[in-house]
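What follows are several structures.
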Structure 1
Amino acid sequence: MQVRLSQHTLHLKHPFTISRESHQTQDTLIVHLSQDGKTGYGETTSNPYYGHTIKKLSEEIKSVSSEIEKYLFSKPEEFHKWLKGKNLSSFALCALDLAAHDLYGKMQNTPLYELWGTSIENYPLTNYTIGIDSIENMVAKMKEKPWPIYKIKLGTSEDLDIVRELRKHSDAIFRIDANGAWTAAQTIAIAPELKKLGVEFIEQPLRADDWSGMEEVAHHSVLPVIADESCLVEEDVEQCALHFNGINIKLTKCGGLTPALRMIEKGRALGLKIMVGCMTESTVGISAIGQLLPQLDYVDMDGPMLLSNDIATGIQINEDATITFPMLGGSGISLVS
C-alpha cells in the first residue's frame, strides 16, 4: 500500500466564530492510500483547542509511513487495529482510517453504506451553522442561506436576543450550540424560552468536564442536551449516557469511522440519540460522514457549504438539503486537481 500526504488551506466564506475561538481559514491534511490501482482519501484538520497542527499530524503519519507501505491491507477494521498500536493521535488515526475505508470500498466497487448493510432511502438532513457575530450579521448569514435546520452558535451576553431576532426571519428548526460557555443554572434558566422559540436541542452547554453540572441539567432542562466536547472517544459514551440525551460523534476526535461505528452501536444500546458532526472539513471528510447517514438521528455535515474553495468531489449537498450520493465505491471521493 502506498501512502502520500497533501496539505491544503480551506478558506471560509465568512469568519467562523464560536464561544472560545474564531478563524477564517482551516488548514487540512489529506492522506492518499493506494493499492491495486485504486486510491482512498482521508482527512484531518488542524485544531488549536486540541493542540493539533498540520506539521505535527504530518510528522506522526510520516513516522509510520514505511511500515504502512509494507502492511498487507485487506480490511479497514484490521488496519485500524494495527494502527492503534503505533501511538498515533486520534486526529492522525482518523485520516488514515477514512482513507482505508474509501480505498476498501473502491476496491469492492461498493459504497460504504451498502457494505454496512444500510439503505439511503431515509436519512437526516444536515443543519447549516450560523457562527457568532453581531445580531445583524447573523441574520444576514441566515438570509443568505435559506435552510430547513440551523445550528446557532451561542455563548455571548446576548444569547436570547440573538435567537429571538433570528426566529423573526425563519420558521426553520433551530439547534443551539454553546460550546461549553454556559453554567448549569444558565442552561436550566434559558431552556424554557429557547423551547418556545422552536429550539430542538442544546449541544454541549457546559464545560466538557463539568459532570456534576450536567447531572443537574439532565434532571431539570426542558430541552434535550447533546454531548460534543464531553464525548471524544468510545470510552466516553457510557458516562455521557448518564448526563446527556444524545452524543455528537466527531470522526477526528474518536479516530475515524471504525470507532465511530462502535460508538453508534453502543449509544443506541444505551438509549442515546446519535449525531455525527464535522470540524469544517472539505468534501473528503464530509463524504465519509455521509456514509453513516442512515444510522443517525441528526447530522452536522455543512463543512463544504461554509467554504469558498473545496478540494474534492464526493457527497453533494443540494440546495433543498437532500444528498446526492456519488457513484464511486467507498466514500466516493475524488480530489479536484
Structure 2
Amino acid sequence: MAWSSLTGADIEPGWQAISLTSSGPLQVRAGRRSPDNSEAVLVGFPTLRLAAADKLPEGQGFAVERADPEGSGRLWLALTRKAAGSTELFAAMACDVIGALDDAVASSADEPKLLRVLIGRVGAWQEFMRKGTQTLSPEAEIGLIGELTLLRSIIDAGVPSALALESWVGPLDGIQDFEIGTGALEVKTTLSAVGFPAKIGSLDQLDDSVRQPLFVAGARLKQINSGQNLPEFVETMRMLIEGDAESERLLSERLLAAGYIDAHEDNYPRRFEHLALRVIEVADDFPRLTLGNVPLGIVRTAYEIDLDKTTGEDVGTEGALRKLGAI
C-alpha cells in the first residue's frame, strides 16, 4: 500500500518514503527511488556507521545500498528492487527481512546485532535467488533432508542448537556441509537399497588438509507413504529449537540459503523414512581424490564413490563430535 501511494519517477535522483512501524531503535520506511521508480525498504540506524570498504549484499533481483533520505549523514540502508526483479518476490523478501528484524527486537537485540540480522537475512535471500528461486530438484530435496537429519543428530548429541546451526555452512556454499570444532562433516544421502552411491563434486570436498578431522555422514532414506515429506522434516526441526530466538533466526536463514521456502511446500509430496546414519572418518585409506594425490595438471573433477565399500568404523555422530572437540 505504501509503495502504491508513492512515485519515484522524478528526473532528479532522490527518495520518496513513508514511515512504517519502527523496529526497536531502527527507523523503517517504504520508499521509491528516483528516477527509476524502484521499490525499496529503508532502514535507519541511529548510531552505527559502516566503513566505505564494507561490501553489501547484492542479488539478481535486488541490491542493498547506502542511502541518506534526510541528508543527515546517518546510516541508512536501502533494500531496493532491481528493474528486472520480480515485484512479488521482492515484496516477500522485504516482509521477511523486516519480520526478522522485528523478531530480533523482541529478543532484545541491540543495534549492532540488528545490523547483523539484516545483512544475514539479505545474504540468505542472495543465495536463494542465486540458486534459481525454484522448487528444489529431487536430488537437492533428499540432500537437504540428509543435512537436517545430521543437524538434529548433532543437537541431540549435546551441541547447543545455535552453535550447531552456525556450523551448518553447506547452504552458504561451504566446502563441507558442517564446519564444527577443529574439523568438518560432509553429508551424503541416498535412496538406494543396494550400495551407497555418493557424488563428490570437487577435489576439495574430501580434502582434510585445511580442517581435521574430516568425517563423511551417510544418511540412508526410504521413500514410503507413511514417512515425512520435506516440509515435515523442516517443521520437526523448528519444533526442536522453538523458543530459542537465535536458533530460529539461523534456521530460517540456512533454509532460505539452501533454496527452501514455505511457499513451495506443496511441491514436495514425496515422503521418506530415515533408516540409518553412518559416520566414517576420512582416513588415509578412504577412497578420494584431492589436489595432493591427482596427477599434476588436473585442477577440477567430479566423481562417485560407494560408501558401503569404504573401510572405516562407524563412529556415530557423538563419536565424531568428540574427536572434533565439539562436545
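Once FRET efficiency 1/(1 + (r/R0)^6) of positions 100 and 292 (r between Cβ atoms, R0 = 41 Å, to 0.05) is calculated for every structure in 1, 2, which label goes with the largest value? If we compare FRET efficiency 1/(1 + (r/R0)^6) of positions 100 and 292 (r between Cβ atoms, R0 = 41 Å, to 0.05) over 1, 2, the biggest value is for 1. Looking at FRET efficiency 1/(1 + (r/R0)^6) of positions 52 and 92 (r between Cβ atoms, R0 = 30 Å, to 0.05) over structures 1, 2, structure 1 comes out largest. Calculating percent of Cα pairs over 26 Å apart, for residues 68-243 alone for structures 1, 2 picks out 1 as the one with the greatest value. Among candidates 1, 2, the computation of Kirkwood radius over Cα pairs in Å that gave 20.2 used structure 1.
Among candidates 1, 2, the computation of FRET efficiency 1/(1 + (r/R0)^6) of positions 164 and 252 (r between Cβ atoms, R0 = 30 Å, to 0.05) that gave 1.00 used structure 2. In terms of distance in nm of label points 7 Å out along Cα→Cβ at positions 276 and 300, the structure with the greatest value among 1, 2 is 2.
Among candidates 1, 2, the computation of percent of Cα pairs over 19 Å apart, for residues 132-195 alone that gave 35 used structure 2. Each of structures 1, 2 was scored by relative contact order in percent (Cα under 8 Å, 6 or more apart); the highest score is held by 1. Quick check: 2.6 is what I get for distance in nm of label points 7 Å out along Cα→Cβ at positions 60 and 108, calculated from one of 1, 2. Which structure matches? So the calculation was done on 1.
Rule-based calculations on the coordinates, nothing more; no lab input. Since this is a predicted model, take the numbers as computed values, not measurements. Cβ atoms are built from the backbone, for glycine too; each structure is taken alone.
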